[in-house]
Structure I
Amino acid sequence: MKIIRVTVTPIAFRDPPLLNASGIHEPFALRSIIEVESDNGYIGLGESYGDAPALAIQQQVKNQLIGLDPFNLNQLRSIVQATVAAHKPASLAGAELAPGSHASKAVSNAYSAFEVAFLDLQARSMNLPLVDLLGGAIRDQIPFSAYLFFKYAQHADAPYAPDSWGEALSEEQIVAQARRMIEAYGFKSIKLKAGALEPEHEVSCIKALKKAFPGYPLRIDPNGNWSLETSIRMAELLGDDLQYYEDPTPGLDGMSELHKRTGLPLATNMVVTDFDEFRRSVALDSVQIVLADHHYWGGLRDTQALAKMCDTFGLGVSMHSNSHLGISLMAMAHVAASVPNLDYACDTHYPWQEPDEEVIKGGKLPIVDGCVSITRAPGLGLELDYD
């Protein structure tokens, strides 16, 4: 089996005015859809980042994949490494604007984009679900949490139409947002994106959620926007309200000191984003839960390796999300299905994406009782809707 065609299609879909530590989501989220076709008629699908630097590397990689055996993932990795080295990203210094966005992650990002499509193609050719290539499913229902955001009613500088969710800035509005998500999708746990408003107000919203949804595990994620002292002060206010405290303060050293001084379980998708950071985190006891993301950890199999390392060192595992569509969600579900030590419900932005923005046949994937289901359909079980 040989590859005869590779297509990288940039797409943009509407994104609501969700607030976070960096400011506000742009009116459109950028993604790439990858198709890898073999000489026996199968097509594997992938979804990844769609910003200009990511697309430039993806376009260069795709031109070198014709004639490659889609089972040869080592050769794929070598091609990606050589392409990134020749591409010379503008800078390997400076801060990340989002987890995994730093130029030093370029190899992992690009490899993951194509690895998912290669694995999807492999599985389709054998009439197996992709999870079987990851060792088989431990679970076929993947739990996700209600992912809440402070938000404006609409983006500034119309012509951007308001979304159906409306404004969410007050305690009452955040509770209403949670109630709508739980009623629509059946989520059993709640995460609040913080770091956008006053810390005391964000903590008061957690208190309001605890009162409105007793027994629901709660998380708060300020995206590293709080100082160590603010994080300690908020921890004192939060007490035992949280399932875990996600990225309240920046850096491995800051998280380590916070854990020493509060004893709270700390989670991250920001200070542990590669295996070297994992090693340093373990040495410092910086985090107790790692949120994996196959898009920047280097694909589905490297995500499995991360989960195994977490198990070895007694760390919990969950999964991170950014704005995405159904191909990424299903890839995430398949690797989550294969991880024995998935200890916490995963994150997903999927409820925030409008139904008419989906690119797969059948429309948006269902989330029922807070879970995404995987089936025995070949590969990821998805087909592109070209209409």
Structure II
Amino acid sequence: YQELVHFETESRGMAARLEALCSEHGLVRETLQSPMFVTAREEFEAYRDSHKRLFMADFYRRQRKRMDILVDANGDPTGGQWSFDAENRKKLPKKLVPPALSRPSWTAHTKDIVSLVNARFGEHPGDAADFWLPTTEAQAGKALDSFLKERLSLFGDYEDALSSVHPTVFHSVLSPLMNIGLLTPGAVMDRTLRYAKKHETPLNSLEGFVRQVIGWREFIRGVWNTLPPAHWEQNFWGHERQLCDHWYDGTTGIPPLDDAIDRARTTGYNHHIERLMVVGNLMLLCRVEPTAAYRWFMEMFVDSADWVMAPNVYGMALHSEGGAFTTKPYICGSNYLRKMSDYPKGPWCEVVDGLYWSFVRDHRDFFEKNPRSKMMLGTLTRMDASRRDAIFGAADEFVARVTR
């Protein structure tokens, strides 16, 4: 053999192995653009070089114009605005039941692999008998079609909703299939836009899904390839606490968190609000060391890979890399979690509120510098002293119990 032709890899370890292989055997190496993304690396570099900071909103507008998606002849956004995110924050009504995900039949290969997993990894989280994912291109295509027909229309309204009953709400649940290559983002977009032309589809739902696929997913990949490995090793807050077994068993005592952990353990999947505003938020507020949090996310999710988890965990969830592409940490107290869900008020609310406000208290200097978060300090100052003492005490007890 004289030449090795391969697609781009997002794995730095694999890239180094391929380079070493070619060097050792004197092979000419040709790298092809990956079909798993719709943005060439050179295109993202051009965006990066033309902007002072990495902001997804800027990148997303550029993507829409470049790809001629949801824009008019003048390059202006369909519907008059680039993002309908403000319309995508509704709580799931009690009487609205999202359709259940269909489970494809196991292939012969799936049956063999389930047996192997049970034999070799029986002590790992989860149960292989619960395996629910498509494993062929045809099955993946059916999963996409099911989303378009059954869930896309209401995806936008309830994109940020949490539910104690319906784990995936109206989400597409396509990231595991896209990240492994059973579906490509180009094919997903083509099929989605064709469907929307033939069927009445709310613009906030269509735009919200487009934003996830050609916006966030492509942006996160570009950020991963732009920032050096050392960037993700930072510990901006200086957090050092480690996770106890409660984070694997789902026995923390905070219902939204325990449900998210249980779903991750049984299915290997949480939707993005569970990941960001429940698990990630509470790991940050519990002062968990960044690499320990990262390890949990890599272990527990079927769609995990360094290129997607490093920016999302270290950047979005923990802000542990200092905010190269975000302006503030995504943190919240119990009010937001209850506002977006059906979880009733309980003792867990005092714990979450105590974690939230003690974090704000301990990082006062940071929040004072940020106009978007400075007002929180005034709220903390005006809080009744007895309430402060109660919630801070509940938070301290929780941190001592679920971390070490």
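Every read-out reported here was derived from the displayed coordinates using simple, explicitly stated rules and does not represent laboratory data. Quantities reported herein were computed from a predicted structural model and do not represent experimental measurements. Cβ atoms are built from the backbone, for glycine too; each structure is taken alone.
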The highest value of FRET efficiency 1/(1 + (r/R0)^6) of positions 132 and 220 (r between Cβ atoms, R0 = 35 Å, to 0.05) among the shown structures I, II is in II
Entry that produces -11000 once helix-only ellipticity at 222 nm (-39500 (n - 2.57) for each DSSP H run of 4 or more, over all residues; to 500) is calculated, selected from I, II
I
Taking FRET efficiency 1/(1 + (r/R0)^6) of positions 20 and 236 (r between Cβ atoms, R0 = 41 Å, to 0.05) as the criterion, which structure among I, II has the greatest value?
I
Out of I, II, which structure matches 19.1 when mean count of other Cβ atoms within 10 Å over residues 76-83 is calculated?
I
By the measure mean count of other Cβ atoms within 10 Å over residues 68-75, tell me the structure among I, II with the highest figure.
I
Entry that produces 0.40 once FRET efficiency 1/(1 + (r/R0)^6) of positions 44 and 204 (r between Cβ atoms, R0 = 25 Å, to 0.05) is calculated, selected from I, II
II
Calculated from one of I, II, distance in nm of label points 7 Å out along Cα→Cβ at positions 108 and 340 reads 2.4, and the structure in question is I
Comparing mean count of other Cβ atoms within 10 Å over residues 196-203 across I, II, which is largest?
I
Can you say which of I, II returns 3.1 when distance in nm of label points 7 Å out along Cα→Cβ at positions 12 and 300 is computed?
I
